[in-house]
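Listed next: structures, encoded as structure tokens.
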Structure P
Amino acid sequence: MTPLAAPITHIRLDEQGRPWIDGTTMKVVELIAGVVAYGWNAEELAHQYQHLTPAQIHGALAYYYDHQGFIDAELDRISLGAAKERAGSLD
């Protein structure tokens, strides 16, 4: 008998389909920004975000790896928006 894969827990989607860490006001993309920008692993994420449980962190990481293209595109969109704001503030 083949075991069934358990669903990713600790993640909820809002009305627009954006993933949030359940029980918090933190989006998965915010946590993953630390992974992409600084190379943080789960241990460092736990140190940086002490209000998150290890299960929440690992749930967010699992969600990211299952939906990496979507999250990476969101990171790119946020980065581009920030760059445009910075450029506009220099005028």
Structure Q
Amino acid sequence: MQDTRLIKESENRTRLNLCELENNLGETLKEVAKTLDRIVIHHEGKDIAVIVPIEDLALIEEMEDSIDIEAAEAAIAEEGDNISLAELKAELGL
């Protein structure tokens, strides 16, 4: 049975009002786990949060790690003098 509280926006994204979420949190979470849909929560005309399946969270964290690694590698490759942590702390007065 289709849940009429949820407004289907695309194949894997649905919209839900915050008040409906507050009244039906358990059912909403079960729906996310079952359908793997992302549910956009809106309140007073604005999107405020998203509930995503745990599989999506793993992908998001993997992408963040990849971005962090790229940034670190770029920083290491930068020209200029390197200083130790102790020297940086002394320079900053820490």
Structure R
Amino acid sequence: MKKMVKILGVGSARDREMMRSVEMAALEMGLSVEMQLITDIETFLQSGISAIPAMVIEDKVVTNGRIPGVSEIKMLLREASMVNRIEVI
């Protein structure tokens, strides 16, 4: 099952760095992810983030205003997987 990961930003080098880190984390975990770069300011406002770049996994804001490391992204992806398993049961 693919995980939806959205990066909220303006297309900067920081946003691209975060996307590369997500790709690396997913690859290391053997996880399939679908990534989107969201640059729409209205979406930023609706999501309630306080700074960009921000990361949204499965419609939940998990980071904003900083670039998490690969190990933290792996933890966030695992947590998102556990939440989805619990909801399905």
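For relative contact order in percent (Cα under 8 Å, 6 or more apart), the calculated result is 34, so let me know which of P, Q, R that is. Here the read-out was taken from R. Computing distance in nm of label points 7 Å out along Cα→Cβ at positions 45 and 69 across structures P, Q, R gives 4.5 for structure Q. With log10 I(q)/I(0) by the Debye sum over Cα atoms at q = 0.11, 0.17 Å⁻¹ derived from the coordinates and found to be -0.27, -0.65, which of P, Q, R does the value describe? So the calculation was done on R.
Throughout, read-outs are computed from the coordinates displayed, never taken from laboratory work. All values derive from a computational prediction rather than experimental measurement. Cβ atoms are built from the backbone, for glycine too; each structure is taken alone.
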